[in-house]
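Quick heads-up: structures coming right below.
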Structure 1
Amino acid sequence: MTGRTCMSKRSISGNRRIILAAGISALALTASFNPALAQTTTPSPEDEAPQSNTATSLDEIVVTAQRRSERIQDVPAAISAFGSEQLENAGVVNTRDLATVTPSLSFTLNSYAPQAAIRGIGTRGVNPGDEQVVPIYLDGVYQPFVVGALFELSNIERIEVLRGPQGTLLGRNATGGAINIITETPRPGFRGKAAVGYGSYNERSANLYLNGGSERVAGSLGVDYIADDGYVYDVTNDRDFGSIDSLTIRGKLQFTPDDLTTITLAATYADRYDDSSIANFALNGNSVARQGRPTLSYETCCYRSSQDPGFSPRLSTEQKGASLTVVRDFPAFTLTSISGYQENRLSYDADIDMTPAVAFNLKSDQFDTSFNQELFAASAGDTAFKWVVGAFYFDNNAGQDPRNLNGGLIFTDTNTRAWALYAQGSYDLTEALTFTVGGRYSHDTKDATAHNGPRTQVLPFVEKSWDSFNPSASIDYAVNDRTKVYLRYATAFKSGVFNATGFAATPVDPEQVKSWEIGVKADPLPWLRTNVAAFTTDYQDIQIFARSPDPANASVILQNAASAKITGIEGDVTLRPVPALNIVLSAALLDAKYDSFPLAQSFVARPGGGNTAVIIDASGNRMTRVPETTASASVDYTFAALSGDVNVSGNIYYNGGYSWGVDDRIVQDAYTTVNGQISWSTPDGRYKIAVWGQNLTDSDHLSTVSSSVIGDQGAYSRPRTFGVRLSSRF
């Protein structure tokens, strides 16, 4: 958005796009350099204190994207990986911030749910029983709760973002990609870290991490707390809201009964209150509450809102989880079992007419309980043939009780039972050429029961099953010991779903994605790493709201109403030109358009307030919430000063803008955000003080937009904030 206006058309310079595309393509040319590559080892978390490193060689990054530990440069797929210190220095404090450091990843909010998208494919549904198309795995455990995708990134060992369909090994609904979060592992000996902080809007934060144990038994406990008073002013009730109050507790207990077996028991509790997404206002004053109230006064822009008198909007989630991971090494393979159980709840109260008039309020209580079990075996050793075989089971019960405070009631309950079998094998045809093929067979059964009106009025029970086989294949060639090129074909599917807020629980068939990707991974110099990938994706049977194709039924329902074609190019560069200076650059260009969307729902503003729903042919239009251009740059420099070590770090993120709807009626203009931090630590790294700033450009871009017959509502992301943090390691 520009100049704190609430709506305008986007104009993206063609020259800018050409220059950026040329810049990304030029990264591949670095593969022709010849100096030998020097490799280093990534430090363990306990060694992350500032060090007097005089080497310029880049650290070797190890990931587990293919169910085994591998160098990221050896994996024939597009992956971004980040350590905890790198995330902190870039100003990444929660999962939504990952978009500022990851090419082709974006995060927006839909009503109350954070929605990730990778390469234009993102989650749209927020109903119980629906699932993310960019699934999050926490220590290998699948996280199905859509609303629970936003949480603080404390005590993290590393994060892996897998871009593109992951239908074989991480196959549950991973049509866009997947995010793999690995928390710190308990280790022998006692150690810990603690931090406290204070910032803008009375932000208070505290973090504690303790680790202790022996070679055979070790445990860890992490506690993270953050709260503030909110950054939006409610004019009606003379108060601030849009606040956060979040507590996260994670514990791990690891047993090593012998040298071949590791057993890890983990538990998580998270209680998060965050009403920033419902700190809304009427975009351009468009609210149906104006009908019959020509003198009604209310806020129409930015960081001010008009809520009902005495009404307290709220959005809170409670998440509980436990997992058991058992790893056993055998001579020929490693066997891994991951069991996970989760209970999640959401409470939501919002004024959706965005005015002081007591017209339309909405309350929704959701629950989501799940169990998943995965068992897989991966071949051991550096052999010519490497393989992975596995099985996955998932059981989920979810529902909601959305009560319109003005009278309406819809209650739904959905159950999912799913299982899958998968396998992948890689064979070294020569020392330089490797062929990989894999596949996953999935079977899902879902049922739903809906109540419309009194709970005694129960609509018919509906059950539906779906099957899908999703193959994948790749071939990669090592040009030399520093450069690899690859070609990858991948498919994935998103499970079918029920329209959980309709008057009938109608089933909607799965989405299907097929993608081709060609990439280059190169370490041309000891201090330089470049990765470039170009891709094209066919996106079929998109689950989206549209008018029924039945001429006798003019209602708008969730259905498989659209298909899309997505092409793009993305790249990242990592440099360490001098000791203690790290630079990471990334960029992405996306062309994402609907191939076919003939019965799309759009809205036209009514003169007296509110919207009228209309049907348009959106075929050929850009996909919603997909920026054409994104770019980021992160810099991290450490030097000796003031009898200690000073670190200066920051991140610049550019988003070229996107449309919030299929008709380009409400458009987010291009924007840039800057995060920065300056810290001083003692020579041994034991104590540190840091001063940080978020959104230093004070960009006023929208974090969420929702349109309906009631009107257009939006909420802004947080403005410029500052703070200080004190931390200690022991």
Structure 2
Amino acid sequence: MEIIGKPHTRVEALDILTGKAKYTGDVMLPGMLYSRLLRSSKARAKITNVDVGKAEEMPGVKAVYVLPKEQVNYQGDIIAAVAAETEDIAEDAMRAIEVDYEELNHVVNVDMAMRSNATQIREGGNLSRPRTSERGSVEEGFSQADKIVEAEYSTQFELHQPLETHGQMVHWKDDEILYYKTTQGVQSARDAIVRELRREYPDENISSNNVRVVTNFFGGGFGSKLGANNFVAVTARLSKITNAPVKMILNRYEESLDTGNRPNSVQKYKIGVKNDGTLTAIELEAHGSGGISSGNDNLTTPTNEMYTCPNTRTTVGSVYINAGNKKPTRAPGYPQAFFGFECLMDEAADAIGMDPLELRKKNYADKSAGGTGRPYTSNGLMQCYEIGAEKIGWSRRNKTPGSDSGVKKRGMGMADLQWGGGGYAGAVIEVDIFKDGTVNVRNGSQDIGTGTKTIMAQVAAEELGLEIKDINVQIGDSNFPPGIQSGGSNTAASVCPAVRNGALEALRKLYPIVASRFNVDPEELESVKGRIQVKDKENIGMYFKEAAALMPENKVMGEGRRAPNPREYAGATFGVHFCEVEVDTETGLVKVLKAAAVHDSGRIINPLTAHNQVVGGVNQAVDYALTAERIMDNYTGCVTNPNLLDYKVITAMDVPEIDVFFVDIVDPYWNNLGMKGLGEPPRIALAAAVANAIYNATGVRFRDIPITPDKILEGLAARKEGGS
């Protein structure tokens, strides 16, 4: 292939670099107003009165709206909204609203919420009913084991913190409602908005035909911007009241309180293993909290799917506290689950004296270990092992953990990953070839910074025999043909196969016009390097633009769809992350020196954008392992670090050397391009690899993340005193 598989810069890169790109916050409409939201300062309280008199009297204020709610259940819960002529007036008006509360007992600590005497914050209690699933007999499996390892792992609440905060511009004019919105799916957001507005306005004619959502450029979301949000109807109401466009852009404080979180988790594991490394049984009891929403998503996946083990049992539940709702966070549930499970695998290897890499190889699964038992369409995990071990220098790792001398100790660790994202049917692509030779590719999907527009252009250019610059990709508008929301590592593997089919269909409509000129059958033609020519006869043909000029109509259009996934196979992406760390035993500081990230994501369409995806995911995993955590005050029920100063994401000074490798196996069954997903997988494994590397460096296990300096020093002190 000439274009697919080659590195190409993003087609919109120049617009982004020069400021030509217009994000949602840059959109300006004539007569627009600015909106601000009044949010609860209490973790849980009844609202006894809301006085908006002072706000309504302020010059420049055009509307004040109080939400019809009697109680707030977390700090940041929306109470009222204002629309004004300037941002400053809107801010002042919002602050002028006076709220009287009757404070209620709250609980923001998960352990406290689980106590029998805890304040019950919702009907039905703080705990969900646990769900249990079982394969085989864990009792029989444990009876066959030579060693049994039990351990408990815990992970923190994490915030998305995209650089672009949530926001939208809404213009409700007559029967048409236009949203410029920060969203990962313009059509899924539109559908959610329609449902919400129908509830708010049952007598209005609201449907997907008169609600339009546009996202021209996007500044990151990591799952928090999937679907709609809890202020879509508020902004629309203000626009309807004022008969003007209304813009609402959240600040960082609001972003930190009320746009979602990655739930925490507590995972209690028991694993049985024979001396030769064969896994005999795995048992998991786990719970997580998503705030006032459930929080146990996907915690069971590695137990049930990652390795071959005939006997598993999992029991999971949710804990509810007075904090904002969860939202999908890059690889929902998987970083939590794989942190616990992949650390457990290292502990099992240590118990039988086996290299952790060899234990994983021993239990490699070539088919879905879950209930389906179907073979995978492809699985390059074994190749990932070999590449990663060589690149990190696995043979140099400390054979005895903690044996490295000196104040600053180094160690190596590893962890596997699996993710199901591989795309699905549903997207419809329209490929237009116009009479002047230009080409448009149109679909209602969204580029969330991953390079979707670029790889769509690559696939179209490859099939049409053109260059990337010849392809104009149009996405990010809900009025375009059906797309998918950008999440779950599904976008590229869903739309690109459809792009290929759409391009081929467009050529099938153009070829007969050219074939008649050369007295050949259309099947004898090919489009190569800007020419449509007879196969094996390069001298018989014409330039693509000349061929397009022969069309009797203004254009031909090819419609492309993706075939459904094969039912007889299971599809998954795989990978392994290795890393080397340095632990300062005097300060407790941990530095990730190097990471080797190896992935099987099928055919790689663009190595450059794929490389960027992995680097970004690894960096997010570093701060998940070491620094990032939402912290709440038990007494006030408030978040103590709702900003980028106190919520610690890593900076350029903390970024390790990152080597990225792809096994680049063309998947033979999943779709017509042999590609799979990549967005989520780089986020899954590294936290466990870091924890395992810290053990290799220090000889001390750290089972709770983030692994902060105080935890390092406490662990080292305990070991020195004879603790474990």
For Cα Rg over 2.2 N^0.38 Å, for residues 543-614 alone computed as 2.17, the structure of 1, 2 it came from:
2
When Kirkwood radius over Cα pairs in Å is calculated for structures 1, 2, the one with the largest value is 2
Test item: helix-only ellipticity at 222 nm (-39500 (n - 2.57) for each DSSP H run of 4 or more, over all residues; to 500) calculated as -8500, pick one of 1, 2
2
Re FRET efficiency 1/(1 + (r/R0)^6) of positions 303 and 607 (r between Cβ atoms, R0 = 30 Å, to 0.05): value 0.35 computed from one entry in 1, 2; matching entry is structure 2
Match the computed value 2, 9, 16, 17, 14, 11, 9, 7, 5, 3, 2, 2, 1, 1, 1, 0, 0 of P(r) over Cα pairs in 5 Å bins from 0, in percent, for residues 423-590 alone to one of the structures 1, 2, and report its label.
2
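Values quoted throughout were computed directly from the atomic coordinates according to the rules given, and no laboratory measurement underlies them. Keep in mind that what you see is a predicted model, and the values were worked out from it rather than measured. Cβ atoms are built from the backbone, for glycine too; each structure is taken alone.
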